[in-house]
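Next up: the structures, one after another.
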Structure P
Amino acid sequence: MSADTIHLSHGIQRHTDTARFAVMDIYRESDSSIRVLLRAVATEKQHHTLRVGENFPVDDETWQLADLTGWPSEDDWVVVLRRVTAA
């Protein structure tokens with residue numbers, strides 16, 4: 001796994017050279033879309049509520065919620081983040 005791709009699982013925080021990432025929650029909206037509440041910490045703490053495929057900023061970088069597998073299992077899911085543009 002390169003620093004451009006991060007796999008997050010239940011209770012595990014991941015670090016890159018520029019930021020830390022953790023999944024705070026995963027839930028289903030009333031329209032049946034699945035949302036991931038993600039925390040990213042670089043120069044400041046940010047919270048992003050995302051669907052698979054959506055991009056989000058982390059300082060001068062852009063990241064994407066690339067995939068979610070294994071959900072709705074309580075502990076056996078994986079969120080994949082991909083760096084789209086680097087600083």
Structure Q
Amino acid sequence: MHTLAATDVGHKLPKKAHAYAAWPLVLIIFGGAIGLLYGALAYVINIKVYGSELSKLNKILANLLCGMSALSAWWFTAQWVQSYF
């Protein structure tokens with residue numbers, strides 16, 4: 001069984017897949033450090049999804065679900081941080 005490292009998967013994907021996977025990085029603009037954390041995590045997960053053997057529709061749905069989950073996590077973390085300051 002041969003497994004690919006994360007760097008191997010990233011180099012074999014077209015630029016279009018990287019662009020689609022990177023949409024959660026918009027959290028950096030209005031999310032600050034917390035947005036960077038969740039946006040980067042979602043990007044890495046999306047790259048793994050696009051490197052998998054899922055169907056095209058499942059890849060797109062997983063991409064959207066991952067990004068929306070990052071957005072929700074950012075929102076709840078921001079609310080939690082604001083409650084203490």
Structure R
Amino acid sequence: MGHNNNNDGKRLNVYKEDNWNQMNIHAHGRRFVVSEISSIEGEHTYDFTSRQEMIRWAEHRFTPANFSGTEEERLEILSKFKKA
């Protein structure tokens with residue numbers, strides 16, 4: 001069995017509606033890159049130097065006021081940032 005030795009670091013899916021609407025976290029040591037793909041806005045990447053910085057961003061990005069899903073789904077998304 002071959003090992004998958006891509007140097008992408010660890011990748012964690014935050015949410016995925018389909019290939020055109022998803023968000024992933026890529027961990028590179030202490031650095032975190034969040035990629036957000038939207039069928040409306042295309043792809044955006046956000047670069048963070050610490051987990052705390054990324055979590056603060058996520059808490060502003062996924063507030064109850066601007067999140068269209070349920071509170072349960074919102075908390076599930078935020079928990080993934082904390083686990084990254």
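Rule-based calculations on the coordinates, nothing more; no lab input. Keep in mind the model is a prediction, meaning the values are calculated, not measured.
Where does the value 22 come from, among P, Q, R, when relative contact order in percent (Cα under 8 Å, 6 or more apart) is the thing being computed?
Value 22 for relative contact order in percent (Cα under 8 Å, 6 or more apart) corresponds to R out of P, Q, R.
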Of structures P, Q, R, which gives 1.02 when Cα Rg over 2.2 N^0.38 Å is computed from the coordinates? P
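As an exercise: helix-only ellipticity at 222 nm (-39500 (n - 2.57) for each DSSP H run of 4 or more, over all residues; to 500), calculated from one structure in P, Q, R, equals -26500. Which structure is it? All intermediate terms of the calculation are to be shown ahead of the outcome.
Numbers: P: 0; Q: -26500; R: -9000.
Checking each candidate, the match is Q.
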